[in-house]
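Throughout, read-outs are computed from the coordinates displayed, never taken from laboratory work. Everything numeric in this text was worked out from a predicted model, so none of it was measured. Cβ atoms are built from the backbone, for glycine too; each structure is taken alone.
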Structure 1
Amino acid sequence: MPADCLVNVAYVRTMAAYNAEMNRRLYAASERIPDAKRREPRGAFWGSLHGTLCHLLWGDRMWMSRFDNWPRPDVAQKDSATLVADFNELRRQRVEADDRISTWAGQVTDDWLSADQVWFSGSAQMELCKPRSFLVAHFFNHQTHHRGQAHALITASGEPTGDTDLFLVVAPA
């Protein structure tokens, strides 16, 4: 089944709402963890909880630079775990990004989703062209994947985050 059958305007808006709410919950739980423990290398792909949260913001900014002309992150992917040093500033930038993603989602159209996206991937070192609907699915899947890693680090620290299941967190758009 092609991605454009699965990814439509309602999907984009629902996932943007889910993204913002889950980030709100993870940051609330993360705030209860001492800063040194948030930064402690824990064997996660991006090292620490702080590094994972930085990479999530980095990834969102990179995709939104392609989808909505946001400025690209100031650091390369390999350094994305160091995107923002201060936790309070990281949270502020996360809230701002989630608000902007929600605004973008409110403006996405089926015509925009049905078009191809062409971009140069620094990670793959080549120009790529893929259907936007497919890339939007990847965008939200990337968020969910790394939030799952952050969630594991948070719960291993003894902090609750509340429900994470989509159908318990947001209503369909």
Structure 2
Amino acid sequence: MKIKVLFICHGNICRSPMAEFVLKDMVEKRGIKDEFHIESRATSTEEIWGGKGNPIYPPAQKELRRNNIGNTTYTNFSNKRAKQVTKQDYKDYDYLLCADTMNIRNTSKIVGGDSEQKINLLLDYAIDESKHGKLIADPWYTGNFEMTYKDIVEGCEGLLYYLGY
């Protein structure tokens, strides 16, 4: 049975798709990609127009490429489009990992609560416990895609450690 991970941020064009492809890169390099199903979603519809989502924000794409992510079929993010989280996603995924507390609140509203304690901050899984409870800054506002990338890597490495990988 696959471990199903869903990353969530506000628009699904920066933080959550970066996390999706960072984790895909990690599991592919470890030879465990078949043990996972990894995707990302938005809490808002701001980046979704007429049923079609926008692609990953170009500076986020640039940061992924700068870190050699996107070069394999599994990590190719060129067709990634923003999608909004749904009630069904709560049923389908084991972990719904949010970039910040507003994402947690909005995801909980959309899915109808968190009775199974599946919705958490990504950095709650960081190996460095001082990062627990911390937010991943939105590079849409900060412009610091490198810092966002580093925080995402810490959260994803911690998640894999937590899961025994």
Structure 3
Amino acid sequence: MTVKITYFVHGTTTDNEKGISSGWHDAGLSEVGVKQSIELKEKIKDQKFDVVFCSDLKRAMDSAKLTFEGEVEVIPDGRLRECNYGKFNGQPSSLVEPMQEKHITERFPEGESYEDVKERIADFLSFLKKNYDEKHVAIVAHKAPQLALDVILKNKTWEQAFDEDWRKKKAWQPSWEYLLE
């Protein structure tokens, strides 16, 4: 009993280009992000997915639609949202990013912690296990859900997940693979 998960990060947003950490602020894709999402379709054309789940935030939904619409069903799911930075949604990344690792268990003011994100993702994974056994599922979402997958499915600590995050090393790739057993 295994679910194969291929994880994609949404395309570049207007907030990304301005150095803003969106959180639950509903930023749209930039021209670069639209291009990335369209180009991804070509890069993954030989992969077969049974379903695509995406965050219900605009940037992830638009990325998923540009890449997958017409090929496979795209289903938005609020459990795949970015971490809610509360009062810090939509604030400069120079302010928010140094705070992230301090909010593993402590919630952002008026927001949530990374452990809260982990609970959302664990619930989503239970749903996948019940309903998509032996399927290949694509996910289009954000940083926090991907780090939560690293913690849950790759047995990393939060500290390891943050430290080894591809964003710190500028080591982007088209997708990341996970197995849910």
Discussion item. As an exercise: relative contact order in percent (Cα under 8 Å, 6 or more apart), calculated from one structure in 1, 2, 3, equals 26. Which structure is it?
Written reply: 2
Practice prompt. Looking at mean count of other Cβ atoms within 10 Å over residues 9-16, point out which structure of 1, 2, 3 has the largest value.
Written response: 2
